[in-house]
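Input: structures, listed below.
Here, each number is a calculation from the coordinates, and none is a lab measurement. Everything quoted here is computed from the prediction, not taken from an experiment. Cβ atoms are built from the backbone, for glycine too; each structure is taken alone.
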Structure 1
């Protein structure tokens, strides 16, 4: 009988994060100051110097502090599982594996960077972290990270997700965080948005603006971002480094790795350690999957844009739908960001990764198939990747090729059952991509030299 589960020991867990900037064939474009439009660093009043150094470092490996390693051991290394029942149900010769980050206490990969960011902020003397969250995965992770490090935590949760996912809010509050639906009346930008649209569902761009405004208002506070930035993706590379070792145990090298993308941290964490192989000519497809309702890579231009609605965050070169773009209220709240990680965007432009967009109903159909075969109810976000994994496996069935497909399973969907209820009752719907909203948002891209 074929082995199903591939586990590493604590001693085999990565002791360093991998920094892809050391191996890029072409360096990342600089980030720009939102006021002067000149090359800049992350705002020092929002980020400690240690994270700023990591953001721009060209060192290939950065050591993981022992305190963080010990906390990681609570759930890491995470399992790699062969999806034999899914393979059988599809009748495919493909070998399907999934790297399960849903086993973390917070239920997703986000805790890998939440613990690290809380650690470095504590070392810098910070007492409180302020952040935003879409579906609540990042907010949950940072709430726990702050609790473990003895910091206060303030979370602005996108309003549509706040309403759809009350148990995510309760999870954050259980871990000591203060949670506010965004847009709110607590900030100037929140009040401005509500004046324009009292029923605004919110967006990650708006919530980021609120969090930045609040963090900047107190000297004992910093801002924390759960995706997009270079150091965040670097913290997630424990996933891909473990995956490499586990695939060796399984006796196979991936023909493709598939992951969902909102800001890019889960996908980046899984695929970045494989980029040097790809650069050297190894035949591996790295597939980023996003929602059709918010397709930043597949429909957004590669351009300089603000990371937030208010234009307070630095300007980064990335695939973007425009910082003013507010996506429809899909249940994959973690994928409702107007932009994409500069690293992921850069890799796409270099031809090292590819992107696909899928619709909401097809995503849940795939999630149900996965849940009924593998027993894991996936979050709506990685269900986008599951849809593409199934499509690729069925393509193998047609061609007869026994390819090795790896799914980056970013988290479970135990707090997303309201979305599953809507789907099973036939009430869930697809959203048409709002082209007119895109055109309006792109007209407001910042003018840079």
Structure 2
């Protein structure tokens, strides 16, 4: 038996003073025009006042901003320092197990209080809402990572929090619900009896397992019908993706310190926020022609919006209450199967990510559920940390790329976002070891049916 020392330090840290003080806004550097959101009623481009019932004005300004950098307010910085900067890790043991010539690094976002990257934007959104007099926030959550992050953030800024949690995840992941309760949020399974859209869907299908599209409709209706409440979204929108770029801005400094700038950047995608948070600061140089870095977005075969969806205007929710945005979509009526990666069960993809895919800057890849858990277990047994099912999609892509590199005799540097730990997802691992996890693949006929009317 031999003990192998890693070639470089396994953990690369920044000190507190090196935490980025600005978010990066990729809209300033896009080499193509954007596609404006459309009003759900008139189908005309929306203005700031159309969004005012749902969002504070500062977030609306950020949504359309063309400034390259936006300062992070001091109270937000203070809250982020509870867990940031986060470590950059070298997966040297996984490299050895794979016998790969690739170098594998990952940004570990599981150190946040909620266990994922989601508080990076939850804290910012809670701050801006508090500053403009909001008393209460409503939101949806899939796997519960976003709901727990917003519950944590609203407690920091003394706001009430109402969470509509997709029913299948409400049942699969009870301890996410417990986290939200600890931080003072109210949580109900969606579709619920609290809203008109929830009651309608329950009447049509009493056994509905729910979807993020349905939960979004409920949260939007909640906010739109109360004067004290605004709506908060954990992914998809431009300002949410921008808040997450603190991940990539930190990673840039850390990869420079490691003298190992990435050839491939990988992340899982559901709505697109954790992928964008890591990728966009590295994409800045690619957009300006200074690098040839590849960007790989990994999604589930059960919900393949990038790889098999249609790039068109669609509603962000099932109830057709949100603006229409141009995105890769499976159709807003799509109800995905209950895979354990609940955070990736969304019918659409962030407009910014979708546009960058359409213009060839980002590649998409889709994986079946069992293959994803194969990769998760392999990573955990090599590196020790148990990944969330969402994160495991990125790990699957990383392992596949590392094996290809070995077979080709290449030595790329791969960086991925370890977006959250899986310590509250152990029931999914139990199902994996019991052999009860199923692989779900949508038929082309079903996809055509879903997107045909868009």
Structure 3
């Protein structure tokens, strides 16, 4: 993508090329792309669309779905080149009680480009996978892709700092960001960012935060650096990219993307200088998504527990490894939220079924973490961590399912855990 970014005008002009290899094993009569910005009024303008150099005029753009038929089916293992020119008028960040805050958009302090470009959605079991947005949780499913994103300022010259999913380099007037085998590519720009950096091996962690947040901003990069080392060892595979960007959001929520995650401004405001606080738990939670979301993807709408429960329990693994005296605090901090009626929900619910954001997180994240802890106690540490490493190895680069999770788990233990499945899951895996 070549991106002209006008920070002052809150607009973006993009020339995008997608090289799509058909690895589905089937001839494809059509292509379906997700276009999330089209969900906002007057945000997305499609200026041109072509396939293999020929103009496409028979497309249909309906909400987030861009679909067009092919003149001849795309044969298995053949390649289609899609070229799209589009413009964005970035919307104002909206916050609403009871639903997940909006991240795509601008505020007085930042402009966030998340799920901001058209991309080909996965084709699984003879269906294009593009779910409708929910009121909470994530609904998109991503194949892994290689990205090259060239960015240059447009409009009035400003001193702009850009956080990115990819590693930066100069390409003439452009800053060129590259990311290999990423699920999605995010950018965040601001004239206010201060930056802290920490190196872990050959990985550079950047922490972008607003003025007067130096202490929590540096604490976030430290916690993430520690988590990178812990997870690389405990999960059996290193962090996959050259950089990791932590971005202080001008909103109260956290969200993972490839090589980048946002953290709630509230976590920075509440930081108390210890590891027993929200900023540390969210830092290590979001860092773990670079394994459970990035390396092993899942259907975030229908089976969100596969990444969110794993990320929640990764917090436990972080604390037990580096700060074992904080484990009792960690359970006490989260456990009261899974008492009462919310605890009756099944871990494997979809984002559409929980009945609210708090019941959803209590069930999918926290009850999911309890399941993983109970499973670990049942089968033992040796089998549990051997399973995690094998699950990551077998499903790396793929889109895993609950069936994959339990299939691989059963390769590592003969212990009966069927009662745990019945206790926590509505489906019998």
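Looking at distance in nm of label points 7 Å out along Cα→Cβ at positions 124 and 404 for structures 1, 2, 3, the greatest value goes to 1.
Please state which of the structures 1, 2, 3 yields 4.1 when distance in nm of label points 7 Å out along Cα→Cβ at positions 52 and 348 is computed from it. Checking each candidate, the match is 3.
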